[in-house]
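Below, each structure is written out as structure tokens.
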Structure P
Amino acid sequence: MTERATAEGTGLVPGEILYGDGDIAINAGAQRLTLDVVNTGDRPVQVGSHVHFPQANSALDFDRAAAHGYRLDVPAGTAIRFEPGVAQRVALVPLGGTREVYGLSLTPPGKLDG
């Protein structure tokens, strides 16, 4: 077995994640919104964990006004795939932090709350 490189003899490996005992709850305590989504397009669509959901691909049919300020309730770095013609129910949670969105299709870009 090879010895693992550690950070200056601390026993820690850079980037290593050590989990505690028990279950890990993502977005604990966050208000959730559930919406039905249908991909009306002819190709699969993937939406990532931190996309402002109303700005997702226009082939997705759902209540975009209700989803304003929300993102998917999935672990960071993951996504949900929407197959053509298939209805899916998704859970959304509010975007956090400064609630500013730039890029994609928000007009105008910037703060979600005023």
Structure Q
Amino acid sequence: MPRSTAAYLADIIEACDAIETVLTSVDLPTYQDSRSIRSSVEREFIIIGEAVSALGRVAPDLFEEISHARMVVGFRNVLTHDYAAVDDETVFGVARNDIPSLRSECIGLLGRVEEAD
């Protein structure tokens, strides 16, 4: 049985929360020096990208409402398939600058989806 739209949105929110938690007191040099922190953050980005991609299949209209949805999926593809090209500063910057707004968007979308059910 396919997962629900709400489940994918919840996955995105949970992954955003995990990234924010891991990076709470981490600066860029600490991030760059810690393989475990980098791996954790990258894993959560992969989950986000997979969930956004799945929304594109199960709820295309909702997918279009996520800012930069195609870029999110593309970022996931780089992390997964072109790992040698991953730039730690870029990942850290996206985590710091873009995750809060993605989280907020998905919380709003999840509220709408739950109201409709």
Given that helix-only ellipticity at 222 nm (-39500 (n - 2.57) for each DSSP H run of 4 or more, over all residues; to 500), derived from a single structure, equals -26000, which label among P, Q identifies that structure? Q
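When mean count of other Cβ atoms within 10 Å over residues 21-28 is calculated, the result is 12.1; to which of the structures P, Q does this value belong? Kindly include the intermediate steps, with their values, before the conclusion.
Numbers: P: 8.4; Q: 12.1.
Derived from Q, not from the others.
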Structures P, Q, by distance in nm of label points 7 Å out along Cα→Cβ at positions 29 and 85: label with the highest value: P
Structures P, Q, by distance in nm of label points 7 Å out along Cα→Cβ at positions 53 and 77: label with the highest value: P
To test your reading of the models, identify which of P, Q gives 12, 35, 25, 16, 10, 2 for P(r) over Cα pairs in 10 Å bins from 0, in percent when calculated. P
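Of the structures labelled P, Q, which one yields 39 when relative contact order in percent (Cα under 8 Å, 6 or more apart) is computed from its coordinates? Show your work: numbers first, answer last.
Working: P: 27; Q: 39.
Structure of origin is Q.
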If mean projected area of the Cα convex hull in nm², for residues 37-92 alone is computed to be 3.3, which of P, Q is the source? P
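Read-outs throughout are calculated quantities, based only on the coordinates presented, and are distinct from any laboratory measurement. Owing to the predicted nature of the structure, the values given are computational and were not obtained by experimental measurement. Cβ atoms are built from the backbone, for glycine too; each structure is taken alone.
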